[in-house]
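What follows is calculated from the coordinates using simple rules that are stated; it is not laboratory data. It should be emphasised that the depicted structure is a prediction, and the values quoted were computed from it without experimental measurement. Cβ atoms are built from the backbone, for glycine too; each structure is taken alone.
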Structure I
Amino acid sequence: MMPGLGTAPRADEITAPLPGDDLVPRPDVVLDRGFTLDASPGQVWPWFAQLGKNRAGWYLPRWIEALLPRPRRALRRLDPALQHLEPGDVIDDWGGRDATFEIVTHDPPHALVHRSTRGHLEISWAIHLTDDGDGTTRVHLRFRLGGARRPRLVEHGGGLVDLLTVAGLAAGLRDRLRRA
């Protein structure tokens, strides 16, 4: 884990079962990330509900988004039109032109699970929110991938990309929650 990025999962999070683990029963790669936000799960949940390509975007802190063209910046507000998800809904993903995720579990404000099949790859992505007490929320993200032809490359190269994108997401959410 890279120090200072604030996305290290707790030991108990790594070993805990999450909704969606059964979607990729024999994963080649499992990436767990975790961070804490200074808001309740009810305040954090709507931001995850609208997350995604052709939705609210991928949250980054304001100083990074300022470097992006306006159309590539994520929403900085909650949009009521993007709050309604249910199992079976399909949302676009950044993993390629035709890449999508299907919503499998939608349990506000606790769990949102996505799955995707891309060729020989099976993917699940779980977002789990826990009330950490004192008005804070622990966010635990788990990405499971099966069918990888080069699991070590995915684990290390993809893991680095995942680490950086989740660190940006955590910082972007903190920024938005502070300003909300």
Structure II
Amino acid sequence: MAISREKKESIVAKYAELIGKSQALIITHYGGLKMPELDKVRSQMRSAQAEFHVTKNTLIRRALKSAGYDVPPEWLTGTTAMSFCFKDPAAVAKALNELTKEFEKLTVIGGVLSGKPITKQEVEALASLPSLDTLRAQLIGAISAPASNLVGVLNAAIGGVMYALQARIDKETPKEA
């Protein structure tokens, strides 16, 4: 059944809005997945703060082009779906990587990160990165470690001075019998 021009424009506008809100896009082929499997993929994507949409190739190509994204044309052939990553692209890539192991009919084709196309191998490398929360914790730990060490050294130095003063006081004060 043919889609009216207004409906196509509405779909392209929806795609453009999703692209505008996304930090990254991951393009997949899903041919042969059943609805319960697609529902599981969508659920996993929601858990990773992303949305998984089955897309019409010509319309998503238009939306990508209007956003200034240039992806290879062979990525947008066949049964294409797009993961729109809103928060942590590494978490979405990791979730998709796990899902491709569970569903062999789901394959990652490539993606867009920071406005540039990334290959399937780069998406897999992105999946191997720690999550954003883990990276933040590591950064805070690296920043606070020198300060903690300094506090420890200063406490030890002050403690040493305090022990020496206390020993001196004990030595000079007469002991009561």
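Observations on the structure shown:
- With distance in nm of label points 7 Å out along Cα→Cβ at positions 40 and 168 derived as 7.4, matching label from I, II: II
- Answer label among I, II for the case where mean count of other Cβ atoms within 10 Å over residues 80-87, calculated from the coordinates, equals 11.1: I
- Label whose coordinates, when mean count of other Cβ atoms within 10 Å over residues 24-31 is calculated, return 22.0 (choices I, II): II
- If relative contact order in percent (Cα under 8 Å, 6 or more apart) is computed and equals 32, the structure in I, II: I
- Across the set I, II, distance in nm of label points 7 Å out along Cα→Cβ at positions 16 and 144 reaches its highest value in structure II.
- Source structure of the calculated read-out (Rg and Dmax of the Cα atoms in Å, 28.1, 108) within I, II: II.
- Among I, II, structure where helix-only ellipticity at 222 nm (-39500 (n - 2.57) for each DSSP H run of 4 or more, over all residues; to 500) as derived comes to -6500: I
- Which of I, II yields 2.2 [distance in nm of label points 7 Å out along Cα→Cβ at positions 56 and 72, calculated]: I
- Given 2.02 for Cα Rg over 2.2 N^0.38 Å, for residues 104-159 alone, calculated: source structure among I, II: II
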